[in-house]
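Multiple structures are listed underneath, in structure tokens.
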Structure I
Amino acid sequence: MEGIAWVSHKYVMHGFLWKWHEDHHKPGKSFFEKNDRFYLIFAVPSFVALLYGCVYANPVWISVGVGASLYGMAYFFVHDVFIHQRFGWFKNSDNVYLKGIRRAHKIHHKHLYKEDGECFGMLLVPFKYFSEARKQPKGSPVK
């Protein structure tokens with residue numbers, strides 16, 4: 001799923017559907033964003049795969065639906081809750097992995113336009129961000 005998410009983020013969200021994703025990169029955004037429409041875009045195929053798999057007792061489609069659903073849950077908790085603090089939970093962490101993905105996402109968001117983006121993944125990011133996180137003192141905020 002991370003590969004599908006990376007391709008979708010780079011070529012769909014930063015491509016022909018940038019108008020939906022653009023407000024996610026702008027400061028001063030509201031709680032709900034046009035970008036939240038992507039939840040539906042990704043939830044519908046997941047639901048359809050699960051439904052098809054259950055109706056026709058097809059374990060492959062059930063696995064596809066479960067995998068996509070689990071990735072969606074991870075996206076919510078990692079991206080919206082941990083990285084963007086939409087709910088104010090899990091504000092601090094000294095975990096190198098969590099600091100690394102938060103740092104990579106901050107680098108992604110320093111670009112306010114669809115061009116020149118970097119770090120399109122969420123759970124798998126370049127190792128350099130983990131190295132940077134390892135060098136930070138304990139308890140320091142992600143820079």
Structure II
Amino acid sequence: MDRIVAADKGGTLRRTGNWSAGQVFGRLATWCNYAYEGYPFRPPWFIRWILRKKKAAYLRDGMPAGVRIPKVQNGTFGTEEMSTDEGANRLCRAMLRLKNGEPAKFDSPAWGKMSPAEQIAIDLRHAESHRSLLHPG
């Protein structure tokens with residue numbers, strides 16, 4: 001994250017996705033925090049069933065790109081524009097909650113109840129998928 005922030009400030013950050021670094025960091029923070037503050041949606045039962053069957057593969061192999069949540073503006077949540085510094089600060093605070101072992105208060109609408117290790121792993125896999133679109137040079 002520090003390399004991305006420095007590259008953005010230095011004007012050398014290259015993006016291959018549609019979101020700024022601030023949006024990427026803010027989105028990741030938003031999704032980490034949903035486990036503590038509540039999720040804004042609940043997918044239909046058959047989508048939950050499919051996603052729970054794929055959880056092990058997502059944890060092992062990573063998450064698919066370009067997934068959109070039906071009937072949600074822009075296909076997802078947490079993409080508001082913000083500075084890279086603000087997004088990085090939000091993501092640091094969210095990751096500290098995980099690192100410090102703060103227990104999740106809400107089950108994932110996609111994967112149900114997750115162990116702390118699974119929560120960390122899924123958040124890291126999510127970060128990995130978005131991080132791959134930011135190139136600090």
Structure III
Amino acid sequence: MASIREQILQAIESRLRAASTGAAVFRSRAAALSSGELPSITILPQDEDDTTLGQSITRHEFVVQLDVNTRGDIPDQLADPIIVAAHEAIMRDTTLGGLCSRIEPVGTKWALDDADNTAGTTTPAFRITYLSPWSSPARRA
């Protein structure tokens with residue numbers, strides 16, 4: 001059985017693929033993107049902090065980032081409607097069908113490609129809180 005973390009990533013991928021973002025969706029892509037694959041969204045796990053609670057429960061604070069890649073004269077402007085659609089798709093059900101107890105947006109970063117300033121990456125991030133028993137990261141508490 002996949003961990004809750006993996007199930008969360010799969011649920012986000014599924015929501016983004018079903019949304020009308022106008023962008024290709026990738027999961028933890030290692031290969032460079034070609035201009036024919038843009039605009040795109042790459043889903044990346046960023047950080048996870050765990051806190052032990054009473055009764056053998058662990059609270060996980062899992063941060064997931066979306067790298068939204070665009071190319072054009074104003075790449076951050078091109079990314080904006082994609083980010084809005086992705087945000088709405090993720091936040092439609094802030095429990096991801098019961099996988100987590102909460103999702104909250106935690107910020108966005110912008111970067112332009114130094115080579116030509118027509119390529120940009122906008123990175124919104126979300127903190128996802130979920131619980132699991134100490135004994136199994138694949139079960140919900």
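Structure notes:
- Largest in distance in nm of label points 7 Å out along Cα→Cβ at positions 5 and 85 among the labelled structures I, II, III is structure III.
- Which of I, II, III yields -7500 [helix-only ellipticity at 222 nm (-39500 (n - 2.57) for each DSSP H run of 4 or more, over all residues; to 500), calculated]: III
Just so you know, all these numbers are worked out from the coordinates, no wet-lab data involved. The shown structure was predicted, so the numbers you read here are calculated from the model rather than taken from an experiment. Cβ atoms are built from the backbone, for glycine too; each structure is taken alone.
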